[in-house]
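Values quoted throughout were computed directly from the atomic coordinates according to the rules given, and no laboratory measurement underlies them. Note that the structure is predicted; figures quoted are calculated from it, not measured. Cβ atoms are built from the backbone, for glycine too; each structure is taken alone.
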Structure I
Amino acid sequence: MQFFKKKAKSNSRVGVVVSSEQLAVAHMGERDNAPYLIDFERVSLHSERDAGKALSDLVQSMEIEDKQCSFVLNRKDYNLHLVEAPEVEASELRAAVRWKIKDLLDMKVEDAAIDVFRVPADAYRGRDMVYVVASLKSKIKSIVDMVEESGLELAVIDIPELVMRNLSSRYIEDGNGVAFMDLRRNGSTMNITRGGELYLSRRINTQLDPEVMQSAEWGGLKDRLVLEIQRSLDYYESQMGQTPINRIVIAQRQHDGAALAEALNEMLTAEVSVLNLAEHLESAEELSPEYQQIGMAAIGATLRDNKKSSSSEKSKQEAA
């Protein structure tokens with residue numbers, strides 16, 4: 001089962017993200033050969049079981065029937081592992097990786113849907129490394145069924161790490177390397193990219209509530225966050241043999257994006273700033289900070305094949 005499948009590019013794309021609390025749907029088109037956010041809607045959910053009906057209703061109200069859909073997996077619904085690629089033909093890579101990681105999975109290997117994407121050849125001092133994504137086949141099937149029953153056409157099932165790569169490759173200058181971070185209450189992620197290529201992706205364990213900077217725990221949480229960031233940057237430099245990262249960009253937060261960037265700037269040698277999509281992406285509605293954080297993954301999912309320099313960019317997905 002390949003869930004990093006690709007279909008022919010269409011004039012518009014829909015991004016869908018489901019959590020236990022909400023459903024987010026972004027509809028992206030083009031204006032003057034640049035992405036244009038036509039519509040974004042969010043619906044609160046009592047549980048994920050309500051997502052199918054809510055998605056069908058939104059597809060009708062947004063008038064997006066038959067549009068191609070990029071669905072983003074919830075972080076709890078997949079494993080991501082970095083392993084050395086087996087020495088096999090490309091057509092055999094996915095099958096070979098399946099058994100290589102079987103002892104790392106929190107599911108039976110025969111129940112797992114597996115796909116892989118490579119890291120750049122120079123990322124690990126010449127070692128051929130791949131990221132392996134594993135999700136329950138039953139979960140993938142339920143997503144396929146839900147999307148098709150809603151009236152959308154499923155084009156790809158993506159993961160947050162690659163959705164972030166979509167955004168950074170389009171809207172962040174990373175010729176010398178950049179760390180892009182999405183900092184949230186339910187888990188955070190750091191990507192390090194260079195030239196639009198994903199070199200390293202790491203989970204950040206420090207949980208950051210929307211009002212974290214006003215909490216009594218902020219001092220300790222800030223120290224932990226800085227330590228995790230610095231360890232990841234050190235790993236990229238020393239273990240992967242890469243040049244130091246001197247720029248960090250954080251995804252917009254609902255209330256404290258600028259303040260958080262300023263606080264981190266004071267404690268890190270790298271320059272820290274905020275990605276404000278309102279400065280880069282045209283939209284039918286105002287892209288407020290709250291709007292951006294809630295819709296970031298759904299918006300990023302629509303940009304999978306829409307990068308600054310698509311002619312020089314090569315997809316790192318292996319469709320074995």
Structure II
Amino acid sequence: MNTSTSEDAYWLGIDLGGTKILAEVYDDKLKLVASKRRKTKAELGQEAGLDRLLKTGADAVKDAGIDPAKLRGVGLGCPGVLNLKTGVLVKAPNLGWKDVEIQSILKKEFKVPAFAVNDVDAGTFGEFTCGAGKGAETVMGVFPGTGIGGGLIYNGTIYQGKHWSCMEIGHLHVQPDGPLCGCGRLGCLEAVAGRLAISTAASAAVMRGQAPWLQKEVGSDPADIRSGALADAIKNGDQVIERIVRQACSALGSVLGGMVNLLAPDVMVIGGGLPEAMPDLYLKAISTSMEPKIMHALQKTCSLKIAELGDHATALGAAAWARRSISTLTKT
């Protein structure tokens with residue numbers, strides 16, 4: 001098996017999400033060659049989901065029109081609990097998957113080395129490599145979505161635990177006796193500042209008659225109050241929705257100020273649907289909350305930026321991580 005990188009090497013990156021699977025082929029300079037998207041359809045079960053994952057990857061390679069021998073590696077960004085030593089996806093609650101030997105399965109299917117990492121780690125590595133964090137040494141990625149995920153690139157590599165991914169910023173405790181989090185504890189950051197928390201508060205505002213535009217155009221079901229709807233409600237004068245979003249940003253910014261003190265990143269990248277739907281609001285509100293929490297010596301040392309890669313971040317980051325991992329292996 002040829003694992004060396006070269007001008008004609010290609011890399012497959014896959015983003016396994018709760019609602020979509022995105023597989024993309026990149027050349028050795030990480031230029032996008034082909035992309036294939038398919039709904040995850042988690043309700044079909046684990047076996048069918050795996051089949052969809054592999055088919056999406058194979059379709060991307062086929063659409064790229066490359067010699068299969070030039071595919072050097074596969075990277076996967078996936079949610080849930082991943083054993084980094086064995087490459088086993090121990091549990092992915094949003095997918096209903098359990099004990100999947102995902103790394104071995106990918107290696108067997110594509111006949112090249114495979115590397116599985118946490119999806120937020122992959123997204124952060126993508127932004128570090130080709131996006132808002134390009135050129136920095138230490139980049140922290142924070143992705144407010146349904147929950148709040150975090151990733152850290154430290155001196156050019158993903159910061160990980162011995163066996164597990166880390167940087168679970170969404171589960172930092174921020175409110176004594178606060179709202180119940182999906183992890184089962186009270187007062188986690190994502191229970192206060194994640195999209196589900198924002199959408200739930202917005203739903204209550206609709207039912208109280210405080211958000212007329214949102215009530216007319218979207219309704220009160222939190223499942224329908226997504227990032228774009230929240231941004232549109234603010235643009236159309238629902239002031240209470242803006243206050244709800246700003247309160248979430250304040251809680252997030254307070255935590256991120258402490259993370260600057262702890263980790264001293266050069267760049268902090270804010271990604272995900274919420275910041276990308278309302279970048280100016282998120283940047284300003286988070287900065288306002290962050291700055292008083294940062295110790296004087298570290299003021300102005302960290303740039304706060306909105307992610308640049310959008311939906312491509314995780315797939316690109318996974319491909320880039322496979323490229324880096326193989327390059328490291330060939331040098332040792």
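With respect to mean count of other Cβ atoms within 10 Å over residues 142-149, the largest value across structures I, II is given by II.
Taking -12500 as the value of helix-only ellipticity at 222 nm (-39500 (n - 2.57) for each DSSP H run of 4 or more, over all residues; to 500) derived from one of the structures shown (I, II), identify that structure. Intermediate values should be presented prior to the final figure.
Numbers: I: -8500; II: -12500.
Going through each structure in turn, the value belongs to II.
Upon calculation of Rg and Dmax of the Cα atoms in Å, for residues 126-293 alone from the atomic coordinates, which of the structures I, II produces 17.4, 50? Derived from the structure labelled I.
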